[in-house]
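Take a look at the structures listed below.
Just so it is clear, none of the values below were taken in a lab; they were calculated from the coordinates. Bear in mind the structure is a predicted one, so any value in this text is a computation, not a measurement. Cβ atoms are built from the backbone, for glycine too; each structure is taken alone.
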Structure P
Amino acid sequence: MPKEKVIVLMGSKRDYEFASRIGNFLKEEGFPVTCNYNVVSAHKTPKKLLDDLQEYEKSGDNIVLITVAGLSDALSGVVAGYTKYPVIACPPDSEKYGEAKIFSSIATPKGIAVAYIPEPENAAFAAVKILALSNHSLYEKIGRYKRKMEERVYASAEEIRKSQKLKVKG
């Protein structure tokens with residue numbers, strides 16, 4: 001039976017602190033999805049990258065690949081060009097490089113699709129939603145998470161409403 005996996009491909013070990021937020025989110029929110037990390041480089045170790053991608057292809061698992069790579073982010077496009085799996089670019093330096101980073105992550109030729117989600121938690125959540133297409137039991141967990149987010153908004157609104165009443169009285 002295929003497993004649901006998020007594979008996080010990092011351009012270097014330095015990316016792990018940022019990338020670890022992906023697995024932490026999945027675990028904290030109770031999504032039953034395996035999260036594995038790997039360091040590969042489209043520039044420095046292209047053979048390792050392609051060999052590792054080939055192993056993922058052979059696994060038969062349901063996989064979403066999240067690339068976490070800085071600078072030119074060739075990793076996302078190369079991965080998307082080689083694999084059948086969805087690829088989400090989640091670069092650790094989006095804030096620093098702004099629009100240039102978006103361009104380097106998703107400006108790919110026709111047929112090479114890369115999604116761009118700069119927040120690790122959102123990249124993880126998008127991956128779960130993709131995996132839910134083949135494992136419908138994840139829909140329940142997604143619904144629970146969405147209700148939790150809604151409850152936070154309602155609680156915040158109530159908190160603000162009460163604080164405004166106190167200011168008016170005081």
Structure Q
Amino acid sequence: MAILQILQYPDERLHKIAKKVTQVNDDTRKLIADMAETMYKAPGVGLAATQVNVHEQIIVLDISDTHDQLQVFINPEIMTCSGEIKSEEGCLSVPGIYETVQRADRVKVRALNEQGESFTLEAEDFLAVCIQHEIDHLHGKVFVEYLSPLKQSRLRAKLKKRRREAL
């Protein structure tokens with residue numbers, strides 16, 4: 001396994017639309033293992049392949065306190081969503097930034113697992129938010145794009161200043 005580099009917002013590669021995985025194979029499973037290791041090390045609760053500059057529809061999640069309940073979604077598709085929840089979100093591609101975003105409170109998602117088997121999952125609350133957040137990455141959208149243009153502009157300036165100071 002390997003730790004992968006996580007793209008940082010506003011990197012344009014975060015806006016690429018991910019392609020469907022046509023065949024789940026050993027390469028897919030290696031990528032999933034690398035993504036999981038990267039997510040746990042970061043540390044985070046979710047990671048989309050887009051964030052590691054692989055533009056395939058794969059996400060990994062683990063919202064458990066023990067970090068031993070990895071969930072894999074290949075070609076995830078939200079079938080239904082309902083309710084509303086406003087919650088604070090963060091992102092491994094936007095480190096140190098947390099903002100309130102409104103999303104559906106419940107989702108039903110269909111995907112493939114790491115063996116290529118189809119499954120559906122009904123999720124609510126935090127898991128539903130995480131699934132929507134990571135699927136957004138596959139569609140080329142970062143959570144900060146739900147914010148007002150003014151907040152986005154301030155955020156970009158703040159991140160740019162951080163990068164300058166880090167040099």
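Results, tabulated for the structure shown:
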item: At a computed 25.6 (mean count of other Cβ atoms within 10 Å over residues 63-70), which of P, Q; result: P
item: Value 4.5, calculated as distance in nm of label points 7 Å out along Cα→Cβ at positions 103 and 151, assigned to which of P, Q; result: P
item: Test item: distance in nm of label points 7 Å out along Cα→Cβ at positions 55 and 159 calculated as 4.5, pick one of P, Q; result: P
item: Of the structures P, Q, the one that -9500 was derived from, the read-out being helix-only ellipticity at 222 nm (-39500 (n - 2.57) for each DSSP H run of 4 or more, over all residues; to 500); result: Q
item: At a computed 20.5 (mean count of other Cβ atoms within 10 Å over residues 7-14), which of P, Q; result: P
item: Highest-scoring label, criterion being Cα Rg over 2.2 N^0.38 Å, for residues 79-142 alone, among P, Q; result: P
item: Origin of the value 18.8, 69, where Rg and Dmax of the Cα atoms in Å was derived from one of P, Q; result: P
